[in-house]
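A.B. asks: Okay, got some structures for you below.
Since every read-out is calculated from the coordinates, none of them should be taken as a lab result. Keep in mind that this is a model prediction, so the values were computed, not measured. Cβ atoms are built from the backbone, for glycine too; each structure is taken alone.
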Structure I
Amino acid sequence: MNKKIALITWTHNEYRDLWPMYFGRLDKHLNYNKSYIFLDKYSEKINKQHQQLVNNDKDLIYKRLLECLDRVEEKYVLYSQEDHIFYGDCNEEQLEYAFNFLVDSSLSSIRLIKSGEMGGNKIGENIFLISQTSPYLFSQQSSIWKKDNLKNLIKFFKPKTYRDMEGFGSIAMKSLKMGACYYYSGEPKRGSLHFDSSIFPYIATAVCKGRWNLKQYPELLKGALTEYKVDPTLRGIYEI
């Protein structure tokens, strides 16, 4: 991945049982330069190659995000979460292409998966513009962002909770006239509102409402759970 992009991962110690799987697959499938972990308290369980940015989980989420983003040096960030579990190698060539497309555009972000928005106008090879009227203009799926745009968005609508991010993020982006696009190269549909991704192959998402999403990813997630010796009954299985 381009060295101008910092990987940022949002997580919490309540999800530390996912960390071996997340970080193990991350190191196996993505070449990254700088990695920041946004979390509630420092943990010895996270390798020192990742810079931990601790935030107060008693604060509103917008304060926590801004506090962490202010400590990220790079101008571009790739947002991820601990339940975005990789199942294949990232396409480094296409990641570079997508990144350069974003840099040369007036857009704020490029989503690395077709998710939520099912339409959009094609504006580049495998790249689709999301309509300003789409309720999925904003997403917490893995995306490359211009960091200043992400910060300005968060400052503008000041989400109080994690759920407020997607609940009001698209309205805020529309108000600020921020544009977004997504990368899609014909991958199969997975569930009702998203597709697989060949550029950034990850389970979207591995945990739903605190439980394992084995219904949508019966083979891929089961394989990861088996590899990292995770007992799915401890969290339970999400029923769609």
Structure II
Amino acid sequence: MKTVLWDYLRLIENLYQRSVSYWCREMEAKDIIPAFVSEIKGFLAQDEGLRLFELALEACSLGPCLEIGSFCGKSTVYLGTACKLKRRTLFTIDHHRGSEEQQPGQLYFDPDLFDSETGLIDSFPYFRNTIERAGLGDVVVPIVTKSSVAARDWMTPLGLIFIDGGHSYETVLTDYQCWHPHLLPDGFLIFHDIYLNPAMGGQAPYEVYKLALSSGIFEELPMTNTLGVLRRYKTVMVKE
């Protein structure tokens, strides 16, 4: 009886310490992340941003980080702040002409981002302002082009890849195929907008996420909201 009670008390203590540790990390992150992040245009929830920050802190021990789909820089601030703390580089890839659903007449069209002179979406001025305001000018390297173009001659191994660009199946698949070979063992491959329930949102990111998981080279980690997280195995796992 005493042994059972002792084991139970140890379990409670362990759970308490883990919850306190998590709370302290979250409070620390909230203190470090610039407060204006909530004002930045974008579709990233706060818990997802804090998870990105946490993952990037760990990934920086492996190598630089890469973001595909920066928009106005909301997720960039979370990732970039972690890279700044670890003295690493964050590469960002976005043509800044908006995704399919952000074009005129579409559901997520934002007139503030529409350039009347060119007749095109242009989020890059907003993105650049975000980076300057967050003090990440020496951390973030913006690459203003399509993901597939940037990948063409890429040679740098990466500790983290965050895929949040266009949400058509072809676009998400291209991002995955172009970039996952550059991910280091133990590195993180992260997808945004993973909806397990089709009624909640588009399925293209989830379909590619499942494709990546079925490859046998990734371990599935707990999700945060719609943030799907995979970690590359140190050695390839062969499925029987």
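A.B. asks: To which of I, II does the computed value 17 (relative contact order in percent (Cα under 8 Å, 6 or more apart)) belong? List each step's numbers first, then the result.
C.D. replies: Details: I: 22; II: 17.
It was calculated from structure II.
A.B. asks: Consider the structures I, II: one of them gives 5, 18, 21, 19, 20, 13, 3, 0 for P(r) over Cα pairs in 5 Å bins from 0, in percent, for residues 101-148 alone as calculated from the coordinates. Say which. The partial results should precede the final answer.
C.D. replies: Numbers: I: 5, 20, 35, 30, 10, 1; II: 5, 18, 21, 19, 20, 13, 3, 0.
It must be structure II, since only it matches.
A.B. asks: Could you figure out which one of I, II the value -12500 for helix-only ellipticity at 222 nm (-39500 (n - 2.57) for each DSSP H run of 4 or more, over all residues; to 500) was computed from?
C.D. replies: Label of the originating structure: II.
A.B. asks: Supply the structure label, taken from I, II, corresponding to mean projected area of the Cα convex hull in nm² with the calculated value 11.9.
C.D. replies: Source structure for this number: I.
A.B. asks: Right, next: Starting from the value 2, 11, 21, 23, 21, 13, 6, 3, 0: which structure in I, II was P(r) over Cα pairs in 5 Å bins from 0, in percent, for residues 37-172 alone calculated from?
C.D. replies: II
A.B. asks: Which of I, II yields 3.3 for distance in nm of label points 7 Å out along Cα→Cβ at positions 141 and 213, as computed?
C.D. replies: On the way: I: 1.0; II: 3.3.
It traces back to II.
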